[in-house]
1. Tell me which of 1, 2 gives 0.65 when you compute FRET efficiency 1/(1 + (r/R0)^6) of positions 138 and 242 (r between Cβ atoms, R0 = 41 Å, to 0.05).
2. Given a computed value of 2.2 for distance in nm of label points 7 Å out along Cα→Cβ at positions 74 and 146, which structure among 1, 2 does it belong to?
3. Taking distance in nm of label points 7 Å out along Cα→Cβ at positions 170 and 226 as the quantity of interest, name the structure among 1, 2 where it is greatest.
4. For structures 1, 2, which has the highest computed value of percent of Cα pairs over 28 Å apart?
5. Quick one: helix-only ellipticity at 222 nm (-39500 (n - 2.57) for each DSSP H run of 4 or more, over all residues; to 500) came out at -3500 when computed from one of 1, 2, so which one is it?
6. Assign the value 27, calculated as relative contact order in percent (Cα under 8 Å, 6 or more apart), to the correct structure from 1, 2.
7. Here log10 I(q)/I(0) by the Debye sum over Cα atoms at q = 0.19 Å⁻¹, for residues 50-97 alone has been calculated and equals -0.64, so which of 1, 2 was it run on?
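Values in this text are rule-based calculations from the coordinates and carry no lab data. Since the structure is predicted, the reported quantities are computational estimates derived from the model, not experimental observations. Cβ atoms are built from the backbone, for glycine too; each structure is taken alone.
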Structure 1
Amino acid sequence: MLSRFGRATEAGELDPAEHDERRRPSSVVRPAPLARADLSGGAELSLLVLACNEEDTTAIDLASGALIRLRVEWPVGHDPDLAPFDLVEARLAADPETDDLAQPEAATSDGLPRHVGTMRPRRARKLLRALAARPDGPLLGVPGASAPYWEFRGQRPSAALLVPDRGPQFIRRAREDSTWVRFGWDREDVWLPVECVEPTRALDAARRDRLSGKALGTALGFRPYYLLVALSQPREGYCYKVCTAVLPRG
């Protein structure tokens, strides 16, 4: 069985074709755990978008190479409309509210980000490569699928760009009207709810309940290489691990 935010207990195998040559190169230099952009009030930021939803827009600050979770107040009737690899400029609010201990990369935007262009994935490859995470204890510092908000101390990143050891495989859960991703990470079999639209659209287009390997790449229109995982904002007092983007290598 699979609860809405829990791990699956049913048996299943990942497609052997997914176990490919992808490995995290030892030469990659990872940013410090709390490498940060300038999050002072009124700061002007140039950002490369990785994921965008109602909770926040996760992006790379081009000045520092750090991840930022930009909280945007989208107008009523204006859904979040930024896509991966969009280039935007944003000004932080006078009080950017940077005291969230569960999401130390979060800051509040002053108005909507300004779309200024799109970076080709190949140009973004170096930025993505530098951010790719290596195993360092539990994923995002949380042993299970979630943790109480009051347990966070602001000492661990709340988002990470991963290169799975195995997978990914995307799975539709019709009973819950949800999409999940399954992948291997540091000898663990990880299941996370998906909060980006591309995998669900790929499942719909393929008329399949599970997609992986070449079939997944065909349905997505690119070979998935990175997964962006993050801690959600508190939901009934708990922050949950979710997948917010699936990205190509470049």
Structure 2
Amino acid sequence: MSPVLSIHDLTITFGGLNALSDLNFHVDEGEIVSVIGPNGAGKTTFFNAITNLVAPTSGDIQFEGESIVGLDPYQVTELGIARTFQNVRLFPNMTILENVMVAQHCRTHQHAFGALLQTKAFRQEEREIRERGVEVLSFFGSRLIGYRLNQPAFVLSYANRRRLEIARAMATQPRLLLLDEPVAGMNPKESAELTQLISRLRSEWGFTIVMIEHDMGVVRDVSDRVVVLDHGVTIAQGSYDEVSNDPGVIEAYLGRPAKEAS
């Protein structure tokens, strides 16, 4: 079986500097793979390349065996790749439910004509979108449903905004979910809760997941494999225990010992 996502010799250059250099990567169906590395390692550029927010200088990115290089970001979403962002990007003045409903635009078939005339087909699709939105939000328990459905997104706590962004990505009905630092800014209790949710995204919803994360406790608890980047290059990959004890990884995070650096 071919990987869900495979990346071959990917290089991205900005102003003569390589953000990624000859990167090779894959994720198999049902895996949770974490991508870690110090600041400036190229992790977010990696996600931006997969979703075609930046164009590769060279190399190829394949989703389910087909190259996606050169597609528009909305086309990547339509194929079945969804992502969250390091900085939450919600529609703050739309309701919680509307944020999830609008994410389903890539799966709708009715257009402006049906909306204008309020055709039977349009109204049926609108009901289905609403029902699917409530189903997705229910995954997060009472935090995002009930009376909250019709509240504007800006009233949510930071942790619940991050949950809503994940819900919005889920609503696009992806096969591959890219999570960019999902527990960033959360306290330990919130991080533990979201760690459990990430595991359930696979076990209950069947998503394949690639995650960028700095919280090593989360990485340890959810990852099948860990890939370590430093200056746009893969320096280690394997299980959490393997990479956390790798001398090259320790050096990338902590620097060389003083006696070696002198």
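1. On the way: 1: 1.00; 2: 0.65.
The structure behind it is 2.
2. Value 2.2 for distance in nm of label points 7 Å out along Cα→Cβ at positions 74 and 146 corresponds to 1 out of 1, 2.
3. Answer by largest value of distance in nm of label points 7 Å out along Cα→Cβ at positions 170 and 226: 2.
4. Working: 1: 30; 2: 38.
Ranking 1, 2 on percent of Cα pairs over 28 Å apart, first place is 2.
5. Source structure for this number: 1.
6. Numbers: 1: 20; 2: 27.
Checking each candidate, the match is 2.
7. Among 1, 2, the structure yielding -0.64 for log10 I(q)/I(0) by the Debye sum over Cα atoms at q = 0.19 Å⁻¹, for residues 50-97 alone is 1.
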